[in-house]
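Visitor: Multiple structures are listed underneath, in structure tokens.
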Structure I
Amino acid sequence: MPIKTVGVLGCGLMGAGIAQVSAAAGFKTIVLEVNEDVLKKGLGRIEKFLAGGVEKGKVTGEQRKTVLDNLSGTTKYADLKDCDLVIEAIIENVEIKKQAYAQVEAVVGPHCIIASNTSSLCITELGAATRRPDKVGGLHFFNPVPLMKLVEVIRALATSQQTHDTLMGFVQAIGKEPISAPDKGGFIVNRLLVPYLLDAIRCLEEGLGTAQDIDNGMKLGCGHPMGPLALLDFVGLDTTYYIANIMFDEFREQRFAPPPLLRRMVLAGHLGKKSGKGFYDYK
């Protein structure tokens, strides 16, 4: 069946962005949150992004209207009953995700595809917890979702070719560029990116240069738009630490092991921009 209605679990930073691009592409989109306060905050994030886009001339009034007309919010799983695709963008916890999938399966039709936005967890394990592993895959979006063009489409061992093709088509329909990634820790992007970021921390630990020197080296010497330590602050040091641990547990390779400095910064609450302090001070 063609995808007409999309459900999004979670209206945080990633979920709100996914819901926005889905609605902007003309799909009826229903975003679910745990309570009305969190839902209101998430929908407010979308409205603020659109208002800013209109003000800067990057979003037309008609485009803003399209998103808002196609978008609705709920706190009840029952409201997802007509969804053809449900994209999960909740906390990176396997058991919590499995519980959410069970509630989705209780209300959606047998044709409905479930896709996770996880950046590192095993899609095969998530699919095995459902009654439709052939209809479970991964859609790994990148932050900020409305601006980043790439989406990794992850095919688990049990994901059917039809499901994979449908997900690839959906990504193209929302104006993104899909790449097919294997169900292996870190997929493609984080498999390459995380060791690079961890090496930058090791360079700082070893006194190879200051944070500014290391970042300028990669920006001015290699043409990167952002240095690795500034990127870590943007992504969140706790997020990188979490992903690195998952990848190290899977591969047991030293390049995926979190450096001691990263662990200590996370323990100290120096998580980057969101906490006001990371490798740089944002207060």
Structure II
Amino acid sequence: MKVSGFSFIRNAVEFDYPIVEAIQSVLPICDEFVVALGLCEDGTLELLQSISSPKLKIIHTTWDEGLREGGRVLAEETNKAFRAIQKESDWCFYIQGDEVLHEKYHDTVKKAMEENLHDRKIDGLLFKYLHFYGSYDYVGTSSRWYRHEIRVVRNNPSIYSFRDAQGFRMGNNKMLVVKPIDAYIYHYGWVKPPASMQAKQRSFQKLWHSDGWVDKHVAKADEFDYSGIDRLARFDGEHPLVMQDRIQQANWAFDFDLSKNSLSLKERTKEWLRDNLGLDFNYKNYILARK
């Protein structure tokens, strides 16, 4: 069994993306790792080269700034990395520049790959998610956060990155049939120094909207205001080893009143139905395999 990892990135230094940690978190279970690097002059290339692994393959790309609708350019960049994977690979592990796989799940992922290797009805593996917010001490718990997503897919040329690169589709817009596994992706996209987070917001929103929309809807501020979140919970687990240095170097503080709950009536009703009746209202871009 051969496994390839893949990702894309641009301006990781300017916007403080943990891309090195993301790659290092899956590198032990990959035979190669392909990263599509968009044009940038902030030292991202040197940052990637600091990984110093023979498994790492960097391909240079140019982002199409005209693909703003729905964040489509992100899917295009994902596909560039995906298509550069060696043809001999069986499975492909996709990790975004602000996601990390905890090392305690390495064996779980490898076992799932091996068990489903010859079951051609399975197109990919579905992971659970933890979304950190404000600091490394809090995770989002409301329905605004997606709870699952595909992060391992077969090396199948008919599979492609979908919409804004959150998930995948295949063939004629068909959803992938996936096997859920007991492993979490740690998402750190909402944990940055407030100044870096604000800069990222303005730049990132331009991948979806016009400059005029961004000027109107994204606050012109020096720092991002983390206080406008609806509900959080304290994280009482351990972060991945590859994140420890970054966490220790965090130089800002964020405290949240855990009793705060600003969910709308609609959201509270949805959460009650989920917690008490097991109903799931989250968007699903996949089909769960039959047991």
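Where a number appears in this text, it was derived from the coordinates with a stated rule and is not lab data. The structure displayed is predicted, hence computed values, not measured ones. Cβ atoms are built from the backbone, for glycine too; each structure is taken alone.
Visitor: Check the numbers for FRET efficiency 1/(1 + (r/R0)^6) of positions 178 and 194 (r between Cβ atoms, R0 = 30 Å, to 0.05) across I, II and tell me which is largest.
Guide: Answer by largest value of FRET efficiency 1/(1 + (r/R0)^6) of positions 178 and 194 (r between Cβ atoms, R0 = 30 Å, to 0.05): I.
Visitor: Follow-up. As an exercise: helix-only ellipticity at 222 nm (-39500 (n - 2.57) for each DSSP H run of 4 or more, over all residues; to 500), calculated from one structure in I, II, equals -15000. Which structure is it?
Guide: I
Visitor: Could I ask something else about it? From I, II, which structure was FRET efficiency 1/(1 + (r/R0)^6) of positions 10 and 162 (r between Cβ atoms, R0 = 25 Å, to 0.05) = 0.80 calculated on?
Guide: II
Visitor: Thinking of I, II, which structure, once distance in nm of label points 7 Å out along Cα→Cβ at positions 50 and 66 is computed, gives back 1.2?
Guide: I
Visitor: Suppose distance in nm of label points 7 Å out along Cα→Cβ at positions 202 and 258 works out to 3.6; of I, II, which structure was it derived from?
Guide: Working through the options, I get structure II.
Visitor: Comparing mean count of other Cβ atoms within 10 Å over residues 82-89 across structures I, II, which is largest?
Guide: For this comparison of mean count of other Cβ atoms within 10 Å over residues 82-89, the top structure is I.
Visitor: I have 21 for relative contact order in percent (Cα under 8 Å, 6 or more apart), calculated from one of the structures I, II. Which structure is it?
Guide: Among I, II, the structure yielding 21 for relative contact order in percent (Cα under 8 Å, 6 or more apart) is II.
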